[in-house]
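Derivation of every value follows stated rules applied to the coordinates shown; laboratory data play no part. From a predicted model like this one, the values you see are computed outputs, not experimental measurements.
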Structure I
Amino acid sequence: MPTLSNSDIISIGSAIVSFVSLLFTIYFSTKASTAASGASKLSTGQAETSLRSAISVTRSSVRDIGVKLAEITNGKRPDQFTAEETRRLKSYQGPFNEALEDNLNAYEDACAKYVDDKIDKERFKKSYIREIQNLCEAKPDNPVHQLLNPADSCKFKCVWKVYREWHHHE
C-alpha cells in the first residue's frame, strides 16, 4: 500500500476544508436568500400600510371640512347666503381644496407604487378598484372631477393609468 507524503496529506486536507467551506457557503447563502425574501415581503407590507394610512388620513380631512361646508350652506343656494355665511364659506374653501388635493396626491403615490411594481398588485387592485373608479368617474360638478380632468393634462397621471388598465384594458 502506498504511503502518503506530507504534501499529499496537505492537499487532501485542503480539499476537505474547501469542500466543507463550500457546504457552509451554500447553507448560509440559502439562509440569507430566505431572510432577504422575508425582508422584502415585510417592506412591501409596510409600504401598503403606509399608503392606506395616507389615503385614510387625507380622506378624513376632506370629509371633516366638507361637513363644515355643508353645515354652513345648509341646502341654501349661493344667492341666499348671509355675508357671515359667505365669509365662513370662503375661509373653509381653501383648506378644503388643499385637503382634496392632498387626498388625490395620496392616491397618486399609491398608484405610482402599483405601476412601479413596489406593492402587491393583486391585493392593491382588490382594495382600490372601486375607489379609483369613483375618483375617475366623478360627476362634472364634483371638485374631484375638476382636479382630475382633463385626464391628459392633469397632474395625476398614475391614477388615470391604473384606472385605464383596470377599466379599459388598454
Structure II
Amino acid sequence: MTTAAALNHPFQRAAWSAAVAHINQSHLEFWCEHTSTDSAPFRKLSNKVQSWLRGELKSLANLERFQQAFAEWRQAVPEEDNLGYRISELCCAALYSAAEAILDPDCDDLPLITGNIDDLYREMSELSDQTQELQSYWQEVNEALLQILEGAEQPPLSRDFFELLKELDTSLFGL
C-alpha cells in the first residue's frame, strides 16, 4: 500500500508531512546558513504544527498566522539550481503541507511529496552509490511512521511519534 493510500485522514497526513519536514530540517538549516537566510519562520511554523499534533495548540487562527508568515518567507527565499536547494524546498513543501492538512481537511499533498522524494533519490543516484542505502532507510522510517499513524485521527498524537522523531538523527538524504 502506498503512503497516500495508507494515510486517508487529514490528521495522519499532517503528522506524516510534519515528520518529513522535521527529519530533513538539517538540510534547510544548512542551506539557510549557506545563503545567509534566517530560518526562523520555518522553525516557528514547525513548532506550532508539532504543538497542534501534541494537542497543545487549540487556535487554528494562530497556526494560520504562522503559516502565512512562513509562506511569505518562502516566497522571498532565493532559488538555486542545486540538490541542496531542492531538498530544502522539499522540507518547506512538507511543512506547508502539514499545516495545510490541519487547516484544510481536503488537502492531500502526499503524492507530490513522495514523488519529490523519489525524484531526489533518482538525482542522487547519478551522483553517489550510497543512494540505495538511503532509500532503504527511508522505507524503514516510512513504515515506522505508517505504523504509528495507523488509526490516528485527532490530537494528541502518541508519544511514539515524537520519540521516533527524536531517534532519527540522519535526514532522508544523509545529513
Structure III
Amino acid sequence: MTRPILLFFALLAGCSPEVRDIALVDVNLRDMNAVATIRSQLEPQDGIAFANYVVRHHSAAERFCGQPLIGVGGREPVTVGEAVDLSIQRDKAERLAVLEAQKPKHPQQLAKEEWDNLIAARDIIMDSQSRLRMEHGDNAMRRSEWKSLEAKMVQIDQQLIVMKPTVFGTERY
C-alpha cells in the first residue's frame, strides 16, 4: 500500500494523539475526504482551524488569503499541528484587526487622517502643475487648467491652516 493510504487507515483507526504530528506533505489537501478525516480526529477548535488552514491559508488553496502562514524560523508549517497553531494565531490576529478597525476613532485621529488626505490631494495638484509645465513651459500658468489647480490649492491650504491646531495641538489620543 502507498503511504497516503496507510496514513488514511491509521487516521481511521483513531490515532488521535498523533494526528497533530502528521506531515502535511503526506496529506492531499485537495482531497476533502482526507481533510475531513483529519479534522474529525482533532479537537473541535483545532479541527476548525485545520479546515481554515486548508481553505484559506494554504498557498495552493483556491481561496488563498494571499499571505502564507509563517512560523518560527520563517518557514511554513510542516505538520498538521503547526498548521493548526499558526491558523489559530492568524485568525485571532485578523479578528483583532477587524475589532480595532471598528472601534470609534478619537477626533484628533480623524483630523489627522483628514490632514493626510488633504496633503495627498495637494501633492496630486502639484504633480498636475508639473506636468502642465513640462507640456507647455512658461505658458502653463496662462492655461485654464492651471487656474483651476491654483484655486484648488488655495482651498486646500486654507483647510490645512484651519486644521493645524487640531492636528498638531497639545491634546493626544
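For this structure, a couple of remarks:
- For helix-only ellipticity at 222 nm (-39500 (n - 2.57) for each DSSP H run of 4 or more, over all residues; to 500) computed as -21000, the structure of I, II, III it came from: III
- Answer label among I, II, III for the case where relative contact order in percent (Cα under 8 Å, 6 or more apart), calculated from the coordinates, equals 41: II
- If Cα Rg over 2.2 N^0.38 Å is computed and equals 0.98, the structure in I, II, III: II
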